[in-house]
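The numbers here are math on the coordinates, done by the rules we state, and not lab data. In this text the structure is predicted, and so the values were computed from the model without any measurement. Cβ atoms are built from the backbone, for glycine too; each structure is taken alone.
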Structure 1
Amino acid sequence: MPQFSKDNLKNNESVPLQRRFAPLFLCGLGLALVTACGRSPEATDGGENNDTRTVTVLGAVTGGQLDDLRAALAPFEEQTGIRIIYEGTDAFTTLLPIRVDSGNAPDVALFPQPGLMTEFIANGQMVPIDDFIEQEQLTQAFPEDWLALATFDDELYGVWLRAAVKSLVWYNPQQFAEQGYTVPTTWDEMIALSDRIVADGGTPWCLGVAAGDATGWVGTDWVEDIMLRTAGPEVYDQWVTNELPFDSPPVERAFTIFGEIARNPEYVPGGGVGALSTPFGDAIQGLFTEPPRCFLHRQGNFISAFIPDGVDVDEQVDIFPLPPIEPQFGTPILVGGDLFGVFNATPEAQALIEYLLTPTPHEIWASLGGFLSPHRQVPPEAYPDELTQRQAEILVNADVLRFDASDLMPSTVGTGTFWSGAVDYIAGSDLNRVLSRIQGSWPDPEEGVY
């Protein structure tokens, strides 16, 4: 299975064009990766016909994932003759506004955070997808829940590429069997299991928060999952739009429940300090040490890429949905995802969007592993293993599905003060001060900055 490369944490990486899929990339048809600090996106490797049709794309997919993106887009280039000039950067949230404001916007952007997309929409800088795609074609490709997540002011601005199911708890079934532990089905059962592990001399939870400049998202994911389980989807939606402030009782309760795990040194190796110093990709390794450093790990499907070599995935890895807290809200599923949005609706950009609405790119990437698609025409058998198929089933069968709140909020909050506030809280800061600081950072919509 292709691995999520830790190289993804480096900025602006370039990967040679001919590697795994060299036969698919003929001269003038290869997916060009250009770095923000290198030559301009229009530059080529030489020998390109000036009449070659192109579409420029800016995205955050870099490192090891680039091969998979390239494979997924290869049929489009082969069938249309349109060359995709892709610029990959881990500084996406910084680089894209600069490019747009300087009049050098890409034709298409692959957004990892829809919250950033809303700012461009509010400024009239993006083109609605349904200006050039029929509604029937859209509904055949994606469920209504996913279309709604990319809809702003009744217009669709995004086409989804991949999904992340975040509400998963990972465990080692061999260790569970040896200790006589059973999978919990409610939050109370999960806490009781955690207490039993402590009583047995173990540490229940693996938790790693460190993620470079993105440190904090692990904590906000926890809070969001708990909000869905304690306050429900309607209140969650109000929170995303600031109708419900951060310093309100429902948000305070969610943070507090999270803190009962994250700040507890009996529950987490090293307590909050240990969690903050542990890279998010390393935390899951504790499930497979002897003896186990920890027994439970709440993290999205993408963490499978960080399972250590030598682990028997069929025998030593399993998952269950993060259990419900308030029964009336069922088992909600928190999701993330990447979606394409259009700045310049050139014929080439429109053709790329048309291709992304077909199941082809989704099935190609699904077959390579480490990928889930919200596309409704991707069958379970497209995924290469039983574990990924189960993740897809959890995604499809969710009682309630909501997108990562921090990715929907204005970026100054969602990927700014919310992230940093989660870090401060894990480190031991006073919760009321943390929540007041986050709430005070919300931009004024009257100023035109969302």
Structure 2
Amino acid sequence: MMSSQISPRLSKSRFVAGLQCVKRLYLECYQRDLADPIDPSQQAVFDSGNAVGELARQRFPGGRLIEEQYFEHSQAVESTRKILTDASVPALFEAAFTFERIRTRVDVLRRSGQEAFDLVEVKSGAKVKAEHIPDVAIQLHVLEGMGIIVRRAYLMHINTDYVYQGGPYELEQLFSLQDVTDDAQAFMSEVMPSRLVKMWEVLHGEEEPAIETGPHCMTPYQCPFYGYCHQEATEHPVEELPRVSSKVLDELKDSGIGDIRGIPSDFPGLTPTQQRVRDSVAAEQPFISSDLASRLREVRFPVSFLDFETFNPALPAYVGTRPYQVIPFQWSLHVRDSSGQLSHESFLNEDSEDPRRAFVTSLLDTVPPHGTIVVYSGYEQAIMQQLAVTLPEFAERLLALCGRTFDLLKLVRENYYHPMFHGSYSIKSVLPALVPEMGYGDLEIQHGSMAA
């Protein structure tokens, strides 16, 4: 749809999108259907954020919610105007405002004295991040433009030191308020004016801006139009080089090199791992280290292939746990003996009780007492170490399991590379390259949050 057919507007989310990339802003406004589909793990994050936002309102007793939906902005603005005149209401939730074609909904607008307010932006994260400041700044811009006196601006986030004691959450301890007034005002005066000019220019344009893909596509988060913008990308873009620096990327692109296969073999600045990837892709052959066979001979039968699934809720679910504390709830164990016989056992917590004790006891009862325990990354070992602290009566046995682990990810990263990895050593990339008949999508659960 051409921009001339629509009177463009900005919102808080569109402004933040435009800071990442003005092409993303254009697509958000006019071609939202080109966005990548939201996968279950992303939806779980969104749902968690919504739950945190709703709970945060309880920290401001007596507040009133502007109930109109986001697509009912005009009605929400009118409801906000009416409630603002009622001095008996100490706070408004989702207050709606429009200034110079910029729309915003404020998480919490708290009265501060007779005629002024505090702005509170709620985040489900554990700390204030740099990318949160523009979010607050655009709201300040709109509120001040509408004549609202804002004394202070705060970011309210989860306090990960809070330990849940059961019953209702202690909201004063669960949430932390951090004053970001000075940072938001500085952004509003020093950065925002020029950015707004550029955004309006783009939104009034007839065509989407021609912006090359690059590191900004993943910073601070992956752009929802990543798939669209990369659909015609080269097969092995230079961004696939593991942990490549922006300096090296700039040098390559300044030399007109966009594909790994175009990198000269003597190009300076590549790390040994990056050089290995370059050589493998250029030769269209896997890299196999001479040490691989000897490393594999370290494995002893019976071989136990162990995998954990966990979740880390923003709002602690069990007594004695903290926000975002990792909780294991499922394990899967395949055991291959020296004759080649393969067996499988598993555990899945299916009730609302804290699963950790049952998780540990069932695991210790099932894992063979001898042989190598193969894991993919050090994650399982880290979880067992945490459980050894939480449940000290099992510490000796859990730590003994840790001592038998063999990290397959480390083995692959140091000794093997396949062009189909496309720069990633995640199981999602490695599995279809090594076992083409079985992809990551064939697994019943690809991410713990999907099950939790």
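General remarks:
- Value 15.9, calculated as mean count of other Cβ atoms within 10 Å over residues 224-231, assigned to which of 1, 2: 2
- Parent structure of the calculated result 35, 18, 17, given that semi-axes √(5λ) of the Cα gyration tensor in Å, for residues 264-383 alone is the read-out and 1, 2 the choices: 1
- Comparison of 1, 2 by mean projected area of the Cα convex hull in nm² - largest value held by: 2
- Here distance in nm of label points 7 Å out along Cα→Cβ at positions 56 and 432 was derived from just one of the structures 1, 2, and that gives 3.7; the source is 2.
- Once mean count of other Cβ atoms within 10 Å over residues 296-303 is evaluated on every structure in 1, 2, the highest one turns out to be 1.
- When relative contact order in percent (Cα under 8 Å, 6 or more apart) is calculated for each of the structures 1, 2, the largest result comes from 1.
- Distance in nm of label points 7 Å out along Cα→Cβ at positions 144 and 400 derived as 6.5 - corresponding label from 1, 2: 2
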